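Quick note: the coordinates plus some simple rules give every number you see, no bench work behind them. A quick note: this is a predicted structure, and the numbers were derived from the prediction, not measured. Cβ atoms are built from the backbone, for glycine too; each structure is taken alone.
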Structure P
């Protein structure tokens, strides 16, 4: 199945502690059906000192979100569903609310 959300997309969080906030997708985990969104769903991790990080301590990092809890943001910043259509000889993604093609 074609990916409706890809790396670099601007998404809106639909559920959870960051509901309503927007961010860019850093990474997509298709097998787990999860995405990593830049600066959102932050969690604290206790890390032990290593050679690369001699200090260790408590670090903040992003945790993955389930795909059902995020939606692509259209040109107005509102959440939208994604559809596919053929423009010329290319299959493209488009926003269901506005009908605009999503970057490429």
Structure Q
């Protein structure tokens, strides 16, 4: 039997809007984040397959997004938790080191 996996990020949060590092800090969805989740629900409902299981991290922003996307019962999984940025949680994003762009890395390093 063929299985499909759909991965989804939460909608925009207050910390996204304020350009703050979230990590384990649980920032609520903004009105735009709520609309993004509803848009995602419409998209997912139009797929040519049915989702039969749902999982979420333990963050409220992720659970709130999932609840706007589907009525399925779901499991909150600690293993899906976001990165912990320690003392940088809640601080401005400019303090976060840039992510490595793998395509550029491999081109530069053969």
Once relative contact order in percent (Cα under 8 Å, 6 or more apart) is calculated for every structure in P, Q, which label goes with the largest value? Q
One of P, Q was used to calculate distance in nm of label points 7 Å out along Cα→Cβ at positions 19 and 91, yielding 3.4; that structure is P
Given 126 for volume of the Cα convex hull per residue in Å³, calculated: source structure among P, Q: P
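For helix-only ellipticity at 222 nm (-39500 (n - 2.57) for each DSSP H run of 4 or more, over all residues; to 500), the calculated result is -9000, so let me know which of P, Q that is. Before the final figure, lay out the partial values.
On the way: P: 0; Q: -9000.
The structure behind it is Q.
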